[in-house]
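Pasting the structures here.
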Structure I
Amino acid sequence: MRIIAGAAKGILLKKPTSLLRPTMDRVRAAIFSILGERVPYACVLDLFAGTGAMGIEALSRGAADATLIDHHSSCIEAIKNNLITTRLRAQVEQMDALAYLTRISGAFAFDLIFADPPYADEQGNNLASSLLQTPCLLHAMKPEALLILECDRKQFLPGLLGLEVLVDRTYGTTRVLIMKKANMEVV
C-alpha cells in the first residue's frame, strides 16, 4: 500500500495488523479521481482510519488539514508512523468514531469525511448503518461537504437520514458511496 499522488507520492504505508482491511490502491485512486479538485485546501476527517491511508492521501494531494480517528492502539501507532514517514501532519485521536462525532457535534465541521468502518463490530453490528443513522454525522459536515463511505457490496444500508447518494460504485467486494447533505448544491 502506497501513497498514489501528491507530495508523498510513492511512499509505502505500513499496516498494523493482518486483520485490517485497508482500502486497495486502485479503489483509493478511483475515489480521489472522483473527488478531483475538492481535495486541495479541504478540511478532512478520516473515521475508522486504520493505516490513515485516506487522510494521508488527502494531505499528500493538498488538503489543508486532516483528523484521523481510530479506536485501536495498533492503528494509532501505525498512523503516527505513516505520518512521520510521509512527513505530513495531522491530528490523530484514539477513540470510537461514533463517540468522536458526538463529541464534536456542532463544534467543528469538515469538507470531506472518509469512513471505512469494519463490516461488523465485535457484537456483529453493521457499523456503516450505525454511522449513517448517527445525527451527529450531519453536524460534522459543512454545507457542501461530501461523505465517502466504503462498505461491503452486499451490506444493507438503511435510510440515509438527510443524505443523498451522488456516486454508488462497486470495486470487487467493496462498495463506495459518495454522499452529500440532501437538498444541497455541490460545487
Structure II
Amino acid sequence: METINTLTIKLEEEAILYDYVDLNDKANGMCVKDGEEYYILLDSHIANDDPLHKTVLAEELGHYYTMIDDPTPKPGDSYHRKCRIDKEEEKALRWATSHVIPTNELLDFLAKNKRSTAQDLIDHFEVPKEFLMKKLQHMASKQEYYEVCTNYYLCLSNLPSIYITRFFDTNIESKAKALYGRK
C-alpha cells in the first residue's frame, strides 16, 4: 500500500519536480511535461487532507507512468482529443488505484475481517470513498468474484453494493474456485 511518503520517494527517484499551488478549483492536481522535464502541481488545499492528498498524488504519478499524450484539456479541443484525454485519465486512475489499494492487500484485509464494511476499507487504506469505489469498479471489470479465503468470495456483480458470499452448493463452489480462485 502506498503512502504519501512512498509516493514522494517515487517522485524523487524519477526526478519529478512537484509543488503545491493554487489551481483555482479547476483541478486537484496536474502532471505537466515541459520538454524532458516532468512537473506535478498539487492544489494547496489538499495538503491537509491526507486521503485526498495521497490519491491525487498517486493519480498524477499515474499520469507520469502511463502518459502518451499531454492530457491537459485546451480550449477548442476536438471530440477525438477529448476522448483521448478521458482514456489518459482512466489509465492514470487505474494505475493509482492498483498501487494505493493493491488487490492482494484488499483481499487479505477482507480475509482477516470478513464482516468489514466499505468504511472499514476506506479507513484501512486511508482513501476517499470515491477512490475505493473506482478500485472496486476496476476489479469488477476484470471479474465479478474474487476469492477472499477458502469458500468465501468478494462479490462485485452488483456495484455499488459489495458483499462477501459463501457458496453452499459444492458444484457452484468448485466452478467459482476454478473461475475466481486466487492466482
Structure III
Amino acid sequence: MSYVFAKEEHGLGYAPGEVDEFIAIARQQFEDPSQALVSSVAARRTVFSLVKGGYSIAAVDSAIDRLEDTFAHKEIKRELAESGEFALDDRLARFTDSLQGRLNRAKKKRFSHAVWPLRGYSIKQVDAFCQNLERYLVSGATMTASEVRNQLFKAKRGGYAENQVDAFLDRAVEVIQLRQALGK
C-alpha cells in the first residue's frame, strides 16, 4: 500500500501532514490486520483541513475510498468468521429496513428540511437518488459504494437537512458493502 499525492498548485487541498498521518496509521493496520486502528466507518468519516498547496482532494478522496472498501471487506470477513452468515444477514436486513423506512416516505418529505434561510441539499436531487437506490434494493439495479460516496447535491434554501442525508448515504454504503460481501 503506497500513496503519493499530487499537490494543488493554485488552490486549496488537504493538509499534507494530516493525510500522511492517516495513511501511516492505515498502512500500519494494513500490514498487521490484527490491529484495529482504523475502521471502515472511521475512514469514511475522516476529514482533513484545507490548505493552500495541499494534496489533491480528488486523489486523496479516491485513496480513502479504496481504503474504506478494503477495511470494510476485511471487517465483514472477520465478522462472518466470528459470528456466522446469519449475523451478517440480520445486520443487512436491519440496515436495508432503515433505508426502506426513508424511501417509503412521500417525495419531498423523506428528510427534515433545513430551517429557512439555511441551505440544505436539493430536495429534487436527493429524491432522484432515493429512486435509484430503491431500484437497487428492490429490483437489483446496479449501484456501487463509489457512486453513493460521489453523490453531489446542490445547496438550496429549505432543502433537506444535510446531516440526515449524509447519515442515509453512509448507511447505503454499508448496505452495498454487505451485499457485495455476501454475494447478494
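Each reported figure results from applying straightforward, stated rules to the coordinates on display, with no laboratory input. Keep in mind that what you see is a predicted model, and the values were worked out from it rather than measured. Cβ atoms are built from the backbone, for glycine too; each structure is taken alone.
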For structures I, II, III, which has the highest computed value of Rg/Rh (Cα atoms, Kirkwood Rh)?
-> II
Using the calculated result -20000 for helix-only ellipticity at 222 nm (-39500 (n - 2.57) for each DSSP H run of 4 or more, over all residues; to 500), pick out the matching structure from I, II, III.
-> III
Here mean count of other Cβ atoms within 10 Å over residues 51-58 has been calculated and equals 16.1, so which of I, II, III was it run on?
-> III
